[in-house]
Structure formats: structure tokens, C-alpha cells
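Visitor: Presented below are the structures under discussion, each in the form of C-alpha cells.
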Structure P
Amino acid sequence: MELHRPVMPVEVLEHLAASRGGLFVDGTLGLGGHTELILRASPDNRVIGFDRYTEAITLAKERLADFGDRFKAVHADYRSVKETLESMETGPVAGILADLGISSYQLDNLERGFSFRTAKTGPAGTSGTEADSPLDMRMDRTEGLTAADLVNGLSERELADIIYQFGEERAARRIARRIVGERAKTAIKTTAQLADIVIRAIHQKGYWRIHPATRTFQALRIAVNRELDGLDKFVADAVDSLEPDGRLVVITFHSLEDRIIKKALRYQSGQCRCEPDQPGCTCGAVKRVEIITRKAIEPGEKEIADNPRARSAKLRACRKFSA
């Protein structure tokens, strides 16, 4: 199996200041690509890797076995970073990384139904699907509803709202209407079924550069895994967990995530959230960090050419002030 390529490896190590040594947290372990880079950056580095995906943890442990007790994996959501570290009695950490993208291994795993990677770019009305997969999309299959549960159980309005808000899909109402009509005939259980329904709802002509169902699949994946829930709290908890001069690095892959992370970092840097016409500040903003990325860092042309899935990545980072 080809190992997953970590996004912006040089930039991640630089903004984590990983060469200085210490305890780091990889909040989204995946197959361990970023963790391996951190461990190699200094012989004094240790990494605790979080992941909701048990299969990924198993594979990461195999990949990182040579690092011995310098690496430890925990089956947990990165948003529980503060309470998990407190329960482990680790003390403050030197750096925390959260790569919010879905790994290539997850995307390509046909049992998960995250995407329709086998669907060829083609003319309207034909999905060109070479293989099919269950409409699941859960990162942690031990809990929660599947994408099929949402597609077959939500009202037309609820589906339209999810597709529009999380997928930023202008044709959300048409797609939701078509889904409800088709599921009345037979349950929608596979990625191919859903992709074909979206194509027919949009009536897209010609050839596609991006598959017409891309935004709908993104929206359902976000809803299933509650990907936008608690991001601002995660940033606050991560800052709490850092030692003085510790670093937080977050990589996002779509505008909804990036917007939340950007605002959360600004709040941690002391920027008030109150309305401009409010007589006094009530939001409690305190200057706890320095934002060290003036604007979001994006991958270079060479990296995008080598790893097309990195093309939408944006990296933001901050440094916790000394006590």
C-alpha cells in the first residue's frame, strides 16, 4: 500500500518548531505521515497521536513501530485533546497539529463510502462508476448515523439545508427533492446510487472537471462526522494544553473550516468578537497567543502536482505567549 503523503510537510515542521524537542500531539494521526516527520525532526521528540479511525491507528502503529515508546496512539477525537491529555497526566505540550482533511486511505476505502473515486469524468446522465460502496461516511464506525441514514431519513428541507450549508451547493433544493423522490421508490444505500441521483437532479451537460456530486458528498460527510462542531472550542482547549511558547498548527481543506479556525485564532489573539456598536466588550477576549501566519499558507505548485489532494489545503498557526 502506498503511504499517505502528509500535506505541507516542511511548513508543518517549521511552524511547530519541531526541531527543538518535546512532547507533541498529532490530533489527526491518519497513517502517521506527519507524526513520522515530527519524530524524525529531533531524537528528543515524542508524539501522542489521536484518531477516531481504528484501522488507521493499527496501520500507523505498524509504520511507527521503530520509534518505540516515543509514539503513543489513542482512539479519540482531536476535539477531546484537553481532557484526554489531562487524563493521561502528560503536562503541557510543545505543539499540537490538526490536519482536518480526510486521508487518501479513508477516501479510497470502498467500505467507507466517503467518495466516488472510481467514477470517471463523463457526460451528464452517466456516472461511469467502475465500483460501488456502501453509503456510510463515518470515521468512527462504532458510533453515529451513516450517510445512508441521513439520506433516507431526513426531510427534504433538512437535506437541502445540509447540502447548501455544508456543501455550498446552489442546487441543494433540486438535489434534495430528487433524493426524496427516488428514495420513495427504493432505499438509497450506495455511493453510485446517490451520485447518479445528483447528476440527474442537476442535469449537467457536457464533461465535468469536478464531479457534480462532489459538494453533496462533502456536505453529508461533514454532517455525519460533525466536522464543524466544536472547532472553536478545540482551538481554545489546544491553547490551554500548550506550554509557554508552544505552537498550534491547523490545516483545513474547505472554506467553512478555515473560516471557523481563522476566527477562533483571532479570538485567542485578543481580537474582540462583540458588535462594533456595543458600548463595551463582553466576549472576554484575552491575548493568549501570537498568530504566526499573517495569512493562510497554501501548498506550492510542485506539491499540488505531486499530490493533487493537497490543492485546497490552508495552514494557520499560532504561538502561545510565555507566562
Structure Q
Amino acid sequence: MHETTVLDTIGRTPMVELRHCSPHEGVRLFAKLESWNPTGSVKDRIVRRMVQEAERSGRLEPGGRIIEASTGNTGIALAMIGRARGYGVRIVTPENVFPGIPRTLAAYGAEITWVPAEEGVRRAIEVAREIAAREGWFMLDQFADANNVRAHYEGTGPEILADLPNVNAFVAGLGTAGTLMGVGRRLKEANRDTLAIAVEPHPGNQVQGLKSLADGFVPPLLDYSLLDGKILVRSGHAFRAAAELMRREGIFAGVSSGAVLHAALKFAQRLPSGNIVLLFADSGWKYLSTDLWTRPPEAEESEEELDDVIWW
């Protein structure tokens, strides 16, 4: 008899219709709620896959030590899985992450190594690799490991199709690119006309969990040929959309989910009818130190024209 562990609770997350957010009756919006994973984010999926594959290949031995660069969710997922599987975990992260993230890492017993905020995730990756080489830690490397993509191709994508066989567009944030690449490929195999739309923060804007290619970091896993477009979203719009999601639908989602909702609504204006699936990567608990839900930032008319939709 198989003994169930916390790792077995990863995946099979619900998908719900956003009945109060669609801009017109021809378009239906469906949200894949990844906050239902055990640490509250989509990253549980990829960390489980990468750790299991490292175990199978012998690169990760019992009682080993794992290091990773992360700005939040991947680090927390690794800390949880490391605790469950008996691995030491060390997370390298920029100093400007939300306060709830290091507290959660500490709760799981992970070590934290800080890099200056202005040096960002690129420096965090460099430091993690340096420590791995110098001290013998196993580097998880979410930004380059193909198992990141496979976790979504074999898991998230089929789950979406099981709930909604006819998907016209898939909208997700661009971080490591694993979600967009894995889910996008699987959905396009089922329906070659399905569009994959990436969501990025505007250059210089901070949206936790998302990366701007213009800021100089291009994920090694990114394959532009699988994308049909990208939408750049400013921080203010991401925060306001997250607040609106709570108000209209009662869904407590993170800021990157707000960015995805804002982008999906812009895309929906171009679509006369169809089903759009939005991937909401995490919940909003990490942002409770802000006034996001009680006093979201006020709209500025000039902001709207600064959101860019780039098609290719």
C-alpha cells in the first residue's frame, strides 16, 4: 500500500470560472488556482519534479544539501520538500523580497543567503552556483532544468485540458518560463490554434515572481516560437487587479495573479468569443504587510497607455 506524503498533495488544483470579471459575454475566463498546492504556489510542482529526477539519477543522495536562487515561491517549495525528504536547504535571495518570504523559509528550517537588492536574481544565481561549486551543495537550478518544463507539460497542461478541452488562449506570468513552455506546448498539441500569452512587468517595475526580459535576464528555458505574444504590465495595474479579483470573485491571489488578470482582460478585448485560461501562481498571504486589499493604489489615467501589447 502506498503511503501518502505531503508531496502527493501537489497538483490537481482546481480551475474556476471568473464569472464577474469577463469584459463581455462572448469571452469566458477560467483561473487555475495554484494556491491550492501545499505551500500555496505553482512552484511545488517543479521542485518536486526536479528533486525526484535528481534522486533517480543519483545526483542527489539521502541527507544531501540543496541550494537555489529564488525570490520567493520556489525557495519556499524547496524548503518544504527538503524538510519532508530530509535535505538541508539554502536559499540565495535579493534583500528586497517581501518580509513574509524569509519568515516562511525560516519556519521550514532553510538557511538564507542575501544579495543586494539592486543586483537582483542574476546575482543570486551566480552566488548560488559559487557556493554549490565551493561547498558541494546540489544546485537545483530552476531557470535551466528542463524538468521545470516537463512538470507542466505532464501535469498542469493535462489537468487544464481535463477540465476544459477547448482552450483558445492561455495567459501566464513569465518567470523561469517553465509554466508557459510546458503548458503552452501541451495545449497547442491538443489544439494548434491555442494562443500562449506571456505576462511581463514593465522594465523597471517590480512584480514578485515575474521577470522583465528588458531588464537583462532571459530565462534559458524560454522558446519564443511557442509564444504568440506578451503583455507588459505596470506594478500599479497588477496590485489593483489583485484587489479587484478579491472584490469581485472572493479569490485571495498574489500580485503576479493580478498582473495575469490585467493582461488577460486586455487580450480579451481582441477576442470576440472564446475560453481564456489564466494561471494564478500563488495566493496573497505574502502581501498582507501591504495595504493591497484595503487601500489599493489609485489609478492614474496616464498609466493605461503605458501598458504594451507586443504581438509576433
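Visitor: Taking 0.55 as the value of FRET efficiency 1/(1 + (r/R0)^6) of positions 86 and 150 (r between Cβ atoms, R0 = 35 Å, to 0.05) derived from one of the structures shown (P, Q), identify that structure.
Guide: Of the structures listed, the value fits P.
Visitor: Which one of P, Q has distance in nm of label points 7 Å out along Cα→Cβ at positions 94 and 230, as calculated from the coordinates, equal to 2.8?
Guide: P
Visitor: Which one of P, Q has percent of Cα pairs over 32 Å apart, as calculated from the coordinates, equal to 23?
Guide: That value comes from structure Q.
Visitor: Taking relative contact order in percent (Cα under 8 Å, 6 or more apart) as the criterion, which structure among P, Q has the greatest value?
Guide: Q
Coordinate-derived values only; no laboratory data. Predicted, not measured: the structure shown is a model, and the values here were computed from it. Cβ atoms are built from the backbone, for glycine too; each structure is taken alone.
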